[in-house]
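What follows is a set of structures for review.
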Structure 1
Amino acid sequence: MTFDFEHYLTLLEPFRVPAPPLPGPDARLAEWRWPPLRPYNGFSGELRVRVWQLQRFALDAGTLARPQVCSVCRSRAHVGFHNETYADPWNIIPLCHACHMAVHGRFRHPDAWARFQTQHHRSGEEQWFEMLPGTLIALDGRLRANSPSG
């Protein structure tokens, strides 16, 4: 089965928030204090940290609201941001910690991922996470290939 990138990106559209003002050249961005991030969907760990910094800046400035409800399980506990495409820092998916770990753990545990998808399926609604395979997708490469400068 071929992954339908275009359809997947349309399922992510409802999560886009208005882009807040970017920090100026003299702004101090939050420092990443954890181990280096690995690439995700083809986006480098460095880019992932940069997006985190921009989102954190917007949160601290009050121009970005903290998510309240997980988009998968509807939990209100420990909800944070998840990005599928770091090419757009403002396409932010609200996920609770447990669902966030499941999304990122799908590569190591594809059978558990399939069970997770079944467990959280909502009848009559197509969900973004239901399209994600338990294998890597190169979303960054696909976006670059489709860009005008591509």
Structure 2
Amino acid sequence: MFENVDLKALDVIDTLSERHGTMRNIVESKTNQINDINVNSSEWYIMAMIYNQTLTFSEIAHKVNLTRQAIHKSVKQLEKKELVIIDSMKNNKKEKCVTLTSYGSACFDSYISCKQTLEQHIESIIGKEQFQIFKTILQQDWHLTEFKNKNEI
């Protein structure tokens, strides 16, 4: 996840992983610095899931690849940082729902803005046409589930 990794020596999967990790790290670090907060990757991911909506812990667990315990810990940290509100459900006292506070929404808006700025930077480096081709390729259906279900390696 660092710029000094020889990307040419990596296969496609590892190259995508390195680029993803580096970009995610840049966006999270810059957004944390801008907002004078310390939010980790899991917390940003949970904030992305609940942005502009209220979800229960169960719904968050279903959407993200984290254990319910990890989600509970991260949401509690977000609550301490005053980025989310945890409320009891009216119909179900066992289940809790999570909503971004106005401060949490503002921080996440700056996170989105930082991602957009990074995309613009990448586009300025590789060119508009190359960027659009790259984006189209990433958005295509690669039939990964089909590959996953094959009995061969």
When mean count of other Cβ atoms within 10 Å over residues 33-40 is calculated for each of the structures 1, 2, which structure yields the highest value?
2
Structure from which 24 was derived, relative contact order in percent (Cα under 8 Å, 6 or more apart), options 1, 2:
1
1, 2: which one has helix-only ellipticity at 222 nm (-39500 (n - 2.57) for each DSSP H run of 4 or more, over all residues; to 500), as calculated, at -20500?
2
Highest-scoring structure on mean count of other Cβ atoms within 10 Å over residues 17-24 (candidates 1, 2) is 2
Matching 1.00 (Rg/Rh (Cα atoms, Kirkwood Rh), for residues 65-112 alone, computed) against labels 1, 2 points to structure 1
From 1, 2, which structure was log10 I(q)/I(0) by the Debye sum over Cα atoms at q = 0.17, 0.21, 0.26 Å⁻¹, for residues 89-128 alone = -0.52, -0.75, -1.00 calculated on?
1
Who wins on mean count of other Cβ atoms within 10 Å over residues 49-56 among 1, 2, i.e. which is largest?
1
Which structure, out of 1, 2, was distance in nm of label points 7 Å out along Cα→Cβ at positions 9 and 137 calculated from, if the result is 1.2?
1
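Thinking only about volume of the Cα convex hull per residue in Å³, which of 1, 2 has the largest value? Display every interim value, and only then the final one.
Numbers: 1: 136; 2: 166.
For this comparison of volume of the Cα convex hull per residue in Å³, the top structure is 2.
Every number here is computed from the coordinates shown, using simple stated rules; none is lab data. As the structure is a prediction and not an experimental result, all values here were calculated from the model. Cβ atoms are built from the backbone, for glycine too; each structure is taken alone.
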